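What follows is a set of structures to go through.
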Structure I
């Protein structure tokens, strides 16, 4: 499109049509979010300024954003930010794009701790494969006296997580450690939480291009049966938990039985599976 010197309302309408013709699922929303980023406006400000004209520079940037989206680059990767648990988080190609269903993992941990000593207790929590830091930051934001440890095998992911922690004033309460799964951890924890890679290697090619071609492969590929990460986590977590400690893992919608069996074979008990916002099995929790 040529949106130079066009009004915001016209640019939005044209981009929406392009996205609709390309078969994108949410053409109007995508166009609005991209234009909001270009204009550094929220939704209400964009509506109020609908008759304002884009500068040449703004029009060029919007055109670039549109081209990226037409190539199935996710909106939040284009703008470099994603909201999770009410927090704006920086994301990059080194980290997963945080999903809304992962908030169910945060909810499950908070509900458990609320039944333990309440949210003001001095908990110690580990987030394995932290990525953008979404999970540990959401938990630290709700647990004012907790301290966190966030591990990731990727140095670049840890840089993103540290940036987000500093942005939200939580960096002083979180230690960031590089390494595979539980390897860099020491001491004992009240909770170990993780959203590990759980897609079977053979299923990755069938994913939507927004995921397959944009999320880091290391954050998606769970091995031949999708369970490699759970074997490591279930096998090593017990020795790092406090006596009443508990693990919480995000899982694939069809993996509950297999993971529960792995846990049972390793001496875990009080296994509970909870669902995501779409009614799919999504959260595995257990004690040892």
Structure II
């Protein structure tokens, strides 16, 4: 009996230990895929073409010409105007997000070139409090729109957000009006505004600058909407289509202008700017 137990223990010791993080489960097709294979494919699932979320820094590398990005409006950081606290304080959540994302806020703005065309860009990062739009994100979008108008450059935003940041209350909701007014001034001044929607884009971001682009482009299979499908089903008491709120559904119903693969996004934006700017 003693010998048998030792044999089992010896077998157990020979089991192969697989390090964590080598495999990724696709959120769309549910396939288990080697992580390095996804990374080589620009964070796109090779099985179903689902576009995984990427950071703002990764997005900048993919979107603009090499070494052309110069960040603007740095040093802006959210305060805690309401002294908000749920399970933890808002200040603690901000600090945690800064460490996790290595960003000051949920958006990065700057000047760059795309296919040689000068542009002003604002890139959102979902890893920072779900890409929520607080007063600083709103301020960055407003300043970017003003810079684009003054310099006569196209403005490009890439949205990836759960919506307005509830921890700032009315200060967050006010940003919807501020950014919409800034985009209106850019439009009145003859400026070009291109909006790119990534997975997911919801809430107050969808209800403001994300859907105000002269041309609106989405990545494949991105979830885009205001309220979530479960809330809508409970409200209207009807079952929604399986692809409801996906980029392709919005394209079919005239809500956006194009669905463009991440690999083609820089080229597509360059062509649009070259034709319209």
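Taken together, the values in this text are just the output of simple stated rules run on the coordinates, not laboratory data. This one's a predicted model, so the numbers in the text were calculated from it and none came from an experiment. Cβ atoms are built from the backbone, for glycine too; each structure is taken alone.
Remarks
- Structures I, II were shown, and P(r) over Cα pairs in 10 Å bins from 0, in percent at 6, 26, 33, 20, 7, 4, 3, 1, 0 was computed from II.
- If distance in nm of label points 7 Å out along Cα→Cβ at positions 52 and 260 is computed and equals 2.4, the structure in I, II: II
- At a computed 102 (volume of the Cα convex hull per residue in Å³, for residues 108-203 alone), which of I, II: I
- Structure from which 55, 33, 25 was derived, Cα extents along the principal axes in Å, for residues 28-179 alone, options I, II: I
- The maximum of FRET efficiency 1/(1 + (r/R0)^6) of positions 100 and 212 (r between Cβ atoms, R0 = 25 Å, to 0.05) over structures I, II, that is, the highest value, falls on I.
- Test item: distance in nm of label points 7 Å out along Cα→Cβ at positions 60 and 156 calculated as 2.6, pick one of I, II: I
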